[in-house]
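Structures for review follow.
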Structure 1
């Protein structure tokens, strides 16, 4: 995660990656950072507000104070001392909206990091741990924001001291494959389908699989099919996304470690070796299928000359 320089800035550009959370049994804890990006520019102006959006969400995202990047930036600016006279926000989006790829977390992280970078001593007054805590508070859970900020594969958790995350690089042979449908889903609505309590046997099964998932992601990808088994959330949500459920079942039936990405409806396959080509042949019409490498770096504040088209890998 970048630190703000020691001199004032009138504008800043931030690149934020897509993320996939849960990864099967790791509900609200595991996250994976992907090389698919939104790029956000935030500038201080003499007055007023201007918001521009191109790419994903251009026809639906608000152009005023309701924009999530702007709301997140203002939350961070409050922590850092207050609001400027005016702001201009420009977003170039490549992360699909409401598809389970962390678009809201990316927006939150972009706003917080942009605000911090605009303030000369922002990195001292809002350090990396405070950025994670604020982003998790704005999002409501830490898994996606942790992966977006830290890169690689992350584990995030809360305790009495706040929000924490640790990150590692996954096995070099891991190739994520995304199956993105045209339809969208609401994270809030899908989370509402989860029961208040689950059977002890299901909780125990998921605890074991989540522990195995760490080993599989880092060292033994051959274990991923077993390690991605879930009994806490995907089954309860299945009726809300039948095409997603069917594709996950089809891929797993072929031996491909497939899961619902976040709250769906995107499907994530964690492939290695010859599984990649097998997985990419599995989707029927109506899915956009692509390999998207893991991003080990996470969100960055771009320096002059580093700007790039959203969605391009490093």
Structure 2
């Protein structure tokens, strides 16, 4: 896809964009770090050469680098957060960044219909909209593999790959609750419209899942987080089987969807309050149900497993891209 075409698509997708933020910066950098650790020195150099052509290499990718982190590693980690940095909602946003922002690329609303309302929606109503994380990730990956475009465009596609592999492993970026209250095609927008009460204050279910990997982006904290995730992965007998059995972007999304249904929505048993009512102060925070016992701990384990899978899969994708 040419840069002019990217700019054009922006105006097409923003008109129907639903809010979604993906893992926060900590989550995206952790997934990228897990992948980075699986690259050999030559692959790391090749990845850095690719990113060095990025139009925001000096402006963003290499900014705030800690003294003890090599520039190639830091640019790689920051590249995984770049698609969030160019969001229009960011305080730093300037007009020249608009062409790079694509809200719909970060997620797909695979519908989870409330069990008691399953017969009320036609299959045609439940088809997820495009573009979405599946189409965007496949397109960026294919463009890099084919060598389409110049160095700047290749670097931009590379950032999207680093980011979207992370996004697709956040369960609520691949599922959306559909009900009479949250009708298709967007449903509850990946948990953005569902209020929960995890810390004596209401917040969207999506936000809770975004922050499950923490909020600390200091280099040492990211290293410790990556170690914990890898340690858990080594003792997870199921993880290797999941890695082998899910080899396509669609399969990764389906896997995340199942995790969302089972662990985020509790197969339809999660108490639901509309977050919009909380925002309008029609529902008091004390009326928002607290999370069920054990929910937070289980969700954190799922997030760590998903990050481990994302890191391994991202490393494999990057290695394939760099072979060209």
Structure 3
């Protein structure tokens, strides 16, 4: 494994150069680029965990972990693209985010230097596979990725709903109560998440992951609704306030043995009403487009696709 120092030029294509950011220098430029690019696109372009790490590093509250690297692409002195990658060691797939200013032309050289930089970092750290998230992906972006050897590994539909009036909610089933989360629910909630996502790309929920999400700045206990039957949590609707009147169906999960009783619909309706009551007038959600059951539920409640986020995959050859 070859270490990469801060400021190392890792890839160049034409007038675009990508450098590794291993310290705090350059992080402010990266955050400014993300702010500018996301405002122009009106959508989030990196995972919230990636942005959170950058913000913590910029505020000197976090030493950069050895498994996380950042790459900044510049055209001249202007920051035009960003990539963050998590490398968990030899033989573990690497995961990355890529973001760039969508108003910039041409975009292809920026994407190419970021893709090449991420491949180099992942290969140098012994990762057998690389997955890159490209959010609000366009057809030319996908074509550029294909030219660089990537295939579409996963498609997430980003669905939206405008709340112009209080959402209707059905009467809860007999013996079922939907209420805000309380601390004594934590173990049951983790069990619901673990069993609901077992065998899917979103598997791996445990107490540490749950507590990590609750440590995010946006977390409020009242936004996590739980469905309780016979003193047991059988489903959850974790809502999220994104700001500017936008809410999110962050996580809707039902225990597998409770499917088929309209529990998902009841939780969705309760969560939408909660979001409306706290001032959200637009709601977004992310759903795997292979999950037909979830898609039917959301479409039946008025959601429609606004854009797609893609996971691009590639198998790597050790360098």
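What follows is calculated from the coordinates using simple rules that are stated; it is not laboratory data. Predicted model, so just to flag it, every value in this text is computed and none were measured. Cβ atoms are built from the backbone, for glycine too; each structure is taken alone.
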Can you rank 1, 2, 3 by mean count of other Cβ atoms within 10 Å over residues 216-223 and just name the one with the largest value? 1
State the single structure among 1, 2, 3 that was used to calculate FRET efficiency 1/(1 + (r/R0)^6) of positions 56 and 208 (r between Cβ atoms, R0 = 30 Å, to 0.05), giving 0.50. 2
Computing mean count of other Cβ atoms within 10 Å over residues 144-151 for each of 1, 2, 3, which one ends up highest? 1
